[in-house]
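Only the coordinates and a few stated rules stand behind these numbers; no lab work does. Because the structure is predicted, anything quoted here is derived from the model rather than measured. Cβ atoms are built from the backbone, for glycine too; each structure is taken alone.
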Structure P
Amino acid sequence: MLSYALRRLNLFLITFLLLAMVAFSLTHLGPGDPLSHLVNTDGLGPGQIEALRAHYHLDQGLAVQFYHYLGRIFSGDWGYSLSNGDPVLGALMRTLPATLELILAAMLLALVIGIPTGAFAAMYRNSATDYTVQGVALVGYSIPIFWWALLLMMLFSLKLGWLPVSGRLGLLYEIPAKTGFLLVDIWLSKVPYRFEAMRDALAHLVMPTLVLATVPTAVVTRLTRTSLRDVLKKNYIRAARARGWSMWRVVRKHGLHNALLPVGRILGLQLAALLSGAIITESIFDWPGVGNYLVNSIYSRDFPAIQGCLLILSTFVILVSVVIDILFTALDPLHRKRLHAEP
């Protein structure tokens with residue numbers, strides 16, 4: 001198991017180096033002078049430009065430039081935004097908690113809805129309930145999330161007026177930032193309007209979470225249904241049914257936790273889909289996360305910010321996928337047995 005974890009960590013390091021190469025190449029693939037993609041050279045004299053070129057080692061080979069680029073990444077120097085001059089790493093640390101809060105809420109909703117729905121469909125397979133669940137899951141998987149988001153905004157915001165259209169918190173509330181996670185910061189704050197702010201923050205969170213959780217919910221539902229159907233065909237399930245156990249008891253005691261192991265291994269892959277969906281969702285609802293920051297940076301051709309967003313989003317997806325893979329391999333005895341059987 002230790003050797004398997006080390007192999008996965010080595011794969012993470014190799015993938016990170018490849019991602020760093022892709023991010024580094026943006027500096028040279030864009031039109032114009034590579035230095036103009038790193039700093040704002042407007043108003044600088046020839047001597048200052050040459051000093052900056054030497055600082056970024058642009059007068060040397062690409063291998064040397066990439067080596068020093070990695071050094072700046074690991075030392076925390078991710079460059080400065082060409083739009084406002086702020087440090088890119090600081091901007092990412094401010095926006096990343098908002099994205100993680102949205103992703104965690106969407107994943108939690110997908111699990112809460114998808115697992116019971118998929119289990120219910122597996123228990124009543126080939127029935128009208130099963131076909132209905134499969135149909136709804138297929139629609140949820142196929143629906144364009146930007147169109148789904150606009151429908152929810154028209155219904156709950158414009159027509160009914162129940163939910164706010166955009167943002168993360170109303171302008172009436174001022175919450176001191178401690179962790180970056182708004183719900184946690186509101187809970188930790190001592191302001192007199194804490195509960196009103198919590199309700200307002202949850203109201204802002206509802207529609208983006210529904211939109212972002214649509215595809216993962218459909219995937220979790222279908223995977224749970226398929227996995228549980230396979231588990232229910234096992235001999236120990238038939239033996240439990242022969243002893244007079246009801247289907248609900250069999251699923252609760254033996255079936256569900258065995259069926260969820262394959263589902264859990266897919267969650268790492270779903271993070272990539274969640275992050276790509278979060279970019280669109282944050283742009284539609286003006287959610288102040290990394291996805292919204294990335295889209296604005298692309299519009300303004302802010303290369304240091306684009307590089308930073310690419311690195312932090314990709315690294316997060318790969319790292320979480322590796323951790324989930326190692327965790328569920330440790331929890332799955334059959335998979336561990338296959339690992340030990342490999343030459």
Structure Q
Amino acid sequence: MAKHINKTGVKIFAMNSNPKLAAEIAQEVGVELSKANIDKFSDGEISVNIEESIRGDDVYLIQSTNDPSNDHLMELLIMIDALIRASAGSINVVMPYYGYARQDRKPRPREAITAKVVANMLEHAGIDRLITVDLHAPQIQGFFDIPVDHLSATALLANHFAQKGLDGENIVVVSPDHDGVKRAREIAEQLDSPLAIIDKRLYETTKPNTYDLVGEVEGKDCVLFDDIMDTARTVTKATQSLKKAGAKDVYVCITHAVLSDNAMERLMKSDVKEVIVTNTINLSEENNTELIKLLSVAPILGDAINRISSYQSIKPLFEKSYVKKLMR
């Protein structure tokens with residue numbers, strides 16, 4: 001899609017979590033990636049050297065904080081300090097995947113709220129803006145006292161299913177648990193499809209966990225939709241429940257593919273038809289199998305940077321029709 005902004009003074013740096021996505025974003029914006037050397041000393045300490053002038057520029061750092069999350073987070077903090085000392089005009093962190101977001105409240109005594117800890121570190125380090133995608137808990141935006149642009153991959157994912165003819169009454173969108181109902185409802189509304197819920201109850205050691213279906217899926221294709229897939233235990237158990245209830249094909253649709261603890265092995269052994277994920281997290285070669293369909297969020301993030309740089313609204317990025325045009 002054609003860009004109509006003055007790109008003078010916009011610098012984009014690829015950090016180590018997802019350099020491929022950073023290159024795609026830079027291409028969408030229409031600038032070359034800026035140069036920085038990010039290395040480690042022999043003891044594991046991180047060293048950053050910015051290899052060009054960024055004085056007065058609007059700088060965008062592309063860095064997710066997935067595994068190894070601590071390394072990626074520390075790398076980001078050191079880079080922010082280097083930018084401040086090099087007199088950057090503004091420092092904007094593009095964090096497609098916000099790590100530590102699952103600890104967004106205090107469910108039990110004597111637990112940390114790590115999503116707030118990360119917010120504090122970023123803000124105290126000196127960033128001016130955060131751009132992120134599908135936070136696990138939207139209220140994390142309130143942990144910051146700076147602008148937070150909370151983008152969504154829902155329209156991107158909905159367009160994928162609409163192009164396959166999987167919309168309307170042809171499918172049922174399913175939330176794998178009660179926490180994800182709001183997210184699932186959003187994509188169900190974009191696809192004009194009914195919604196079902198997996199009533200997941202975890203009993204620890206007292207009795208077996210249960211995954212009961214609430215809704216009708218018999219004879220229908222299903223889309224299991226969630227923001228994060230870590231071990232894949234929930235979606236594979238949910239798939240079993242859907243198949244038992246008479247569902248046809250089951251598609252798993254995820255924004256952030258964490259995929260730890262033999263997750264791909266579980267998915268390969270399951271009855272899942274296809275796993276649709278975005279590239280907010282860089283997939284390893286072993287996880288990038290034929291079962292995976294990878295969609296890029298680069299056009300959305302690139303257009304967001306263009307709009308922010310030219311003081312335009314980012315509201316169109318939440319509209320299915322606009323995102324469809326953007327992906328061409």
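Observations on the model:
- A value of 0.85 for FRET efficiency 1/(1 + (r/R0)^6) of positions 184 and 240 (r between Cβ atoms, R0 = 25 Å, to 0.05), calculated from one of P, Q, originates in structure Q.
- Which of P, Q yields 0.7 [distance in nm of label points 7 Å out along Cα→Cβ at positions 168 and 192, calculated]: Q
- For Cα Rg over 2.2 N^0.38 Å computed as 1.21, the structure of P, Q it came from: P
- Among P, Q, which structure scores highest (criterion: FRET efficiency 1/(1 + (r/R0)^6) of positions 176 and 248 (r between Cβ atoms, R0 = 41 Å, to 0.05)): Q
- For percent of Cα pairs over 15 Å apart, for residues 208-311 alone computed as 65, the structure of P, Q it came from: Q
- With distance in nm of label points 7 Å out along Cα→Cβ at positions 48 and 280 computed over the structures P, Q, the top value is the one for P, the highest of the group.
- Entry that produces -9000 once helix-only ellipticity at 222 nm (-39500 (n - 2.57) for each DSSP H run of 4 or more, over all residues; to 500) is calculated, selected from P, Q: Q
- When relative contact order in percent (Cα under 8 Å, 6 or more apart) is computed for each of P, Q, the one that comes out at 26 is P.
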